[in-house]
Structure 1
Amino acid sequence: MTQPQVAPYGSWKSPITSDLIVAETVRLGQIVLDGEAVYWVEMRPSEGGRSVIVRRTPDGQVTDVTPPPFNAHTRVHEYGGGAFTVADGVVYFSNFADQRLYRQDPDRPPRPITPEGAWRYADGVVDRRRGRLICVREDHTLGDREAVNTIVSVKLDGDAEGGQVLVAGNDFYASPRLSPDGTRLAWLTWNHPNMPWDGTELWVGELRADGTLGEVRHVAGGERESIFQPEWSPDGTLYFVSDRTGWWNLYRWRDGQVEPLVEREAEFGLPQWVFGMSTYAFASEGRIVCAYAVRGTWTLAVVETATGRLEPIETPYTTITSVRAAAGRVLFRAGSPVEPISIVQMDLATGRREVLRRSSSLTVDPGYLSIPQLLDFPTEEGQRAYAFFYPPQNRDFVGPPDERPPLLVISHGGPTSATSTVFNPMIQYWTSRGIAVLDVNYRGSTGYGRAYR
């Protein structure tokens, strides 16, 4: 094996070029399961940023569902997310150009089910029992006045009125979730000046036989408590994530009482900039598959709902989001310092993993990749801040023993965002040339508890 050449830091030759950095990539988004089929969204720069819904069938066939020029992207709350859902093979999605809802039956072109107008739709769930989609609607028909957010129902075969209002009165809504028996609806809501990571409320309402909302009840949350991702278990128990202890942990609402399921100094939630985010899912009535972050690094785990016992699952990934589960398997988006974000499927019984889609075609010899180290350091007011340190790494070169490498310090665009250790060719571009990188999660970043963000 050839010995590395001694050369000044910053002068090393690297195979990671600027051309490689902009190699063909896609941005992988929302994951939806429908029976044995898996659906996800790909935002493709090669198609002018068009977002395409993709389907993978059990036999491994992968096909585009969304034909050009349709673009599955919503502008609700401007940042979007939650642009589509699937039920019994039928896809319902929001189209970017006109923000109308479309229905796409198997092997058929999309057709609109809402009229033209200044409405936007997101975060839908199909109410099979009543033949409708329950979703968030943003009404821009009031001209220069602020848009009005509501939760509405839209008829699956077409709704000339653009939806019937079910919940209204607050500034923002998200996460309408229907109980398994279709008798209850849960949702999140918040008001100015709060953002969803500041304070949200979780409500539940009884659905009458005609689909209108009856008695409603406040479950959790307030101006100083952030609630994230309400979900109904198969037996009809409502679960959610709350930061009431200072950390986004798992809770449930049972017999009219809120009780903790998992309490630890870890983050089971995310800042809800977009709709459709998910950090946990039900693998069965008694098991939850979840992802949680400790000091910026994510772990996959199984939680037993009867005991609250949390058992980590070993994976090579350091970032895990968009968790979905069904029929003995879990799907998620994940990446590591040597792997770009990918959609991964895992068999829960065997632990076998399969990558269904990579976000980048770029492959780099591991000998040129720097593995980050977590650092914490003192900052103002006696507090600590966090960062990932990437030392210079190139299998062909080492620096002189009496020389220290130059250091490039970078920070994410925040606030409430966070950098991660997922493979980043722009960072590796520098480290493979002998330049160290410090990627900072300054105060205001998520992943380190409520007080830090």
Structure 2
Amino acid sequence: MLSSTTTRANMLFMLWLLFSSWVFSLVSATVSYDSKAIIINGRRRILLSGSIHYPRSTPEMWPDLIAKAKEGGLDVIQTYVFWNGHEPSPGKYYFEDRYDLVRFVKLVQQAGLYVNLRIGPYVCAEWNFGGFPVWLKYVPGIAFRTDNGPFKAAMQKFTAKIVNMMKAEKLFQTQGGPIIMAQIENEFGPVEWEIGAPGKSYTKWAAQMAVGLRTGVPWIMCKQDDAPDPVSHIDFLVLLSFLIYIYIYIYIFVLSQINTCNGFYCENFTPNAKYKPKMWTENWTGWFTEFGGAVPTRPAEDIAFSVARFIQNGGSFANYYMYHGGTNFGRTAGGPFIATSYDYDAPIDEYGLTREPKWGHLRDLHKAIKSSEAALVSAYPTVTSLGSKQEAHVFKSKSGACAAFLANYDTRYSVKVKFGNGQYDLPRWSISILPDCKTAVFNTARVRKRFCCMKFNSSLM
């Protein structure tokens, strides 16, 4: 008969084997991150992303939209998941036509791009009821987006439905698919601040619920300064001291939530932990249109400046919201007074045509940033003053790669600055990018003349 000591030792050994197999399956994941960037297959990446919402266009448009995004220099397509479109009645799901999420993600994969899947399932997005199905409000005892049992049960069920669907189709990067990041909740930080303790409990629960689905890719929470690191469910195994190193790896790179920034400018954003990268989930390329209101626009020069400034300050993931805005079909528009058009002054317009000079100017920006990537992901910038309102941000890697961003923050005057062995003209409110620290290949304020206007030819009718 085995002694109780031997039995405990055998049980501990079996526990160690089970835990080890689980741990090493996670460590083999191909997506992680550090303070500099998202790491894909062991390589730090500067990732340029654009939002294209699949229900705001037609499946026939998707291949062309994705192709234009790739040609425009993007690495990632970002989309929300729209709960009320996918579950119009409790337990009855719809994933066809404009709501064929799997088809959309696979088309992105076929184009050689990645996906940032923002599951929410609250999405805002100027979408009807913020993406919630109307039937949800009739669930007895429910209270939305707080520490409420009925709501959390419904939210978890739908989130798991989407994650399991993606897993079944092998669409997460760890399965060889294109999804490199997922998002839980959406811009909840201000709401949490308003409601206090129930909001904090809900935030922690949402984070733990999401990572518990084990996608193998990082989860993000936008506009959530206290995005937690939910690892309490494995804390007891820290007692296995020989696995501490691996535990720390999981704690930091697999189970953490990354908080991110939304806004017109995010250069001063700082993540809530030093080991997290600086990420921008929504750079607003324009704004939504309201019935009776003006059509908002944003100059290409200002968008390019905002991205270059974010990258020069250590940012490594920047997403355009929207890259293609599309159309609010049927009764999908949120309120109040949101128009049918969700064009958003995006680089690709509502009808799928490139908007010049915005699309082309951003494409040139992306080329300059990508030419600087080796230096950008290898070091933090050294900042040098070039004048009262001018700076140089210089990135140098140990292997010799060098990139410089020369910035003029003066909103009134252009200047000439000295940098290295050269002189550079900087227009007002602009940044020049030097991928080799010598040659300026792009300036955010200098927009090349392009084919920009379309004319209707009635003779072709």
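Throughout, read-outs are computed from the coordinates displayed, never taken from laboratory work. If you're wondering where the values come from, they're calculated on a predicted model, not measured in any experiment. Cβ atoms are built from the backbone, for glycine too; each structure is taken alone.
A few notes on this one:
- Looking across 1, 2, the calculation of mean projected area of the Cα convex hull in nm² that yields 27.9 traces back to 2.
- Here FRET efficiency 1/(1 + (r/R0)^6) of positions 154 and 266 (r between Cβ atoms, R0 = 35 Å, to 0.05) is compared for structures 1, 2. The highest value is that of 2.
- For -500 (helix-only ellipticity at 222 nm (-39500 (n - 2.57) for each DSSP H run of 4 or more, over all residues; to 500), calculated) the corresponding structure among 1, 2: 1
- Which entry (1, 2) yields the derived value 113 for volume of the Cα convex hull per residue in Å³, for residues 90-161 alone: 2
- Structure responsible for 22.9, with mean count of other Cβ atoms within 10 Å over residues 130-137 calculated and labels 1, 2 on offer: 1
- Among 1, 2, which structure scores highest (criterion: distance in nm of label points 7 Å out along Cα→Cβ at positions 42 and 362): 2
- Computing Cα extents along the principal axes in Å, for residues 378-425 alone across structures 1, 2 gives 38, 20, 12 for structure 2.
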